[in-house]
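Have a look at these structures, which come just after this line.
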Structure I
Amino acid sequence: MSRAVDPDSFGFLVTDLTRLMRAEMDRLIGEAGLGITPGDARTLSHAARAGAVKQAVLADRIGVEAMTLSASLDRLETAGLIERKADPADRRANLVHLTKAGEELLARIRPLGAQARKTAGEGIPAEDWDRMIEIMKKMRANLCAARDARKAGDAP
């Protein structure tokens with residue numbers, strides 16, 4: 001009997017790796033006693049990656065609904081890890097900024113990410129890991145370019 005779906009296809013592998021890495025990071029963050037939830041740590045990391053960014057844009061980049069992000073930002077702001085400031089270009093919108101305390105907490109989270117990557121990369125030669133990262137960056141760029149072309153009406 002043949003399988004209708006290949007469980008080792010690219011899409012399933014990417015999905016499985018994402019789910020497993022997220023679970024590993026959630027475990028490590030939970031065990032580290034950082035005082036924030038794993039979800040809030042993800043929000044903090046994405047906010048650092050994006051720089052000063054509108055909440056709606058940040059929600060899109062994280063892949064969550066705006067209301068879900070708002071609750072996380074409320075907790076992070078109460079903890080003094082982020083600030084929401086009026087966007088000078090759009091007074092109706094807020095920009096999310098990391099505070100010094102937020103940056104310091106991220107410095108404590110980074111080694112946990114390194115630990116998770118070490119676990120994931122066990123037995124993989126460094127040059128293979130580096131090549132995989134380069135390939136993944138190219139794939140991301142290709143998908144972003146295709147998305148942007150569709151938005152601009154340049155592609156089907």
Structure II
Amino acid sequence: MQIVIAPVEIKHKSVLRQLMELYSYDFSEFEPDDVDEHGLYGYKYLDHYWTESGRYPFFIKVDGQYAGFVLVTEFCVYAEKAGTKTISEFFVMRKYRRNNVGSFAAKQIFNLFQGNWEVRVLNSNINAIPFWRKVIESYTSNDFKYFPDPKNDWDGIGYVFNNS
């Protein structure tokens with residue numbers, strides 16, 4: 001199985017938009033959002049990934065097929081250092097889950113950006129909490145800060161680490 005992390009070119013924005021719909025549907029069990037009058041969830045920041053600095057969209061591909069995406073930003077809650085990267089959205093299609101695709105993709109994304117990182121997980125996303133804990137423990141050899149309490153408007157936990 002070949003797993004590739006590929007930057008999303010603007011010409012493939014429509015593919016990312018469609019994958020965002022699948023992600024939003026999956027995520028609807030954790031968030032109160034509903035579809036709009038066109039039956040779509042939408043993602044209000046999608047265009048910003050090509051118009052603002054500090055935003056980086058990536059596809060996850062497995063054997064040449066779309067398997068998910070990762071959106072990286074610099075909009076952090078727990079980390080206080082400027083330039084800290086965070087995974088704002090992370091999605092692996094169900095077909096590819098439990099095959100280490102997510103773990104591999106997360107670690108590859110971390111490797112693309114050396115420096116400070118923050119990863120946040122909603123408290124209600126009970127499947128993601130052990131996933132991220134395991135990935136970050138493995139990636140950092142347990143060298144991270146854990147923030148178990150919500151902060152500001154964020155209702156979740158956070159991990160902060162440096163991979164330089």
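Laboratory data are not the source of any read-out in this text; all were calculated from the coordinates shown. Everything quoted here is computed from the prediction, not taken from an experiment. Cβ atoms are built from the backbone, for glycine too; each structure is taken alone.
Looking at mean count of other Cβ atoms within 10 Å over residues 4-11, point out which structure of I, II has the largest value.
Looking at the calculated values, the largest one is II.
Comparing distance in nm of label points 7 Å out along Cα→Cβ at positions 92 and 124 across I, II, which structure shows the greatest value?
Going through I, II one by one, distance in nm of label points 7 Å out along Cα→Cβ at positions 92 and 124 peaks for structure I.
From I, II, which structure was P(r) over Cα pairs in 5 Å bins from 0, in percent, for residues 76-147 alone = 3, 14, 26, 30, 18, 7, 2, 0 calculated on?
Clearly, the read-out refers to II.
Which structure, out of I, II, was helix-only ellipticity at 222 nm (-39500 (n - 2.57) for each DSSP H run of 4 or more, over all residues; to 500) derived from, given a value of -22500?
I
The value 2, 8, 17, 21, 22, 18, 8, 2, 0, 0 for P(r) over Cα pairs in 5 Å bins from 0, in percent was derived from one model only; which of I, II is it?
Of the options listed, only II reproduces it.
Taking 17.6 as the value of mean count of other Cβ atoms within 10 Å over residues 68-75 derived from one of the structures shown (I, II), identify that structure.
Answer for the origin of the read-out: I.
Kindly point out which one of I, II the value 4.1 was derived from, the read-out being distance in nm of label points 7 Å out along Cα→Cβ at positions 20 and 52.
I
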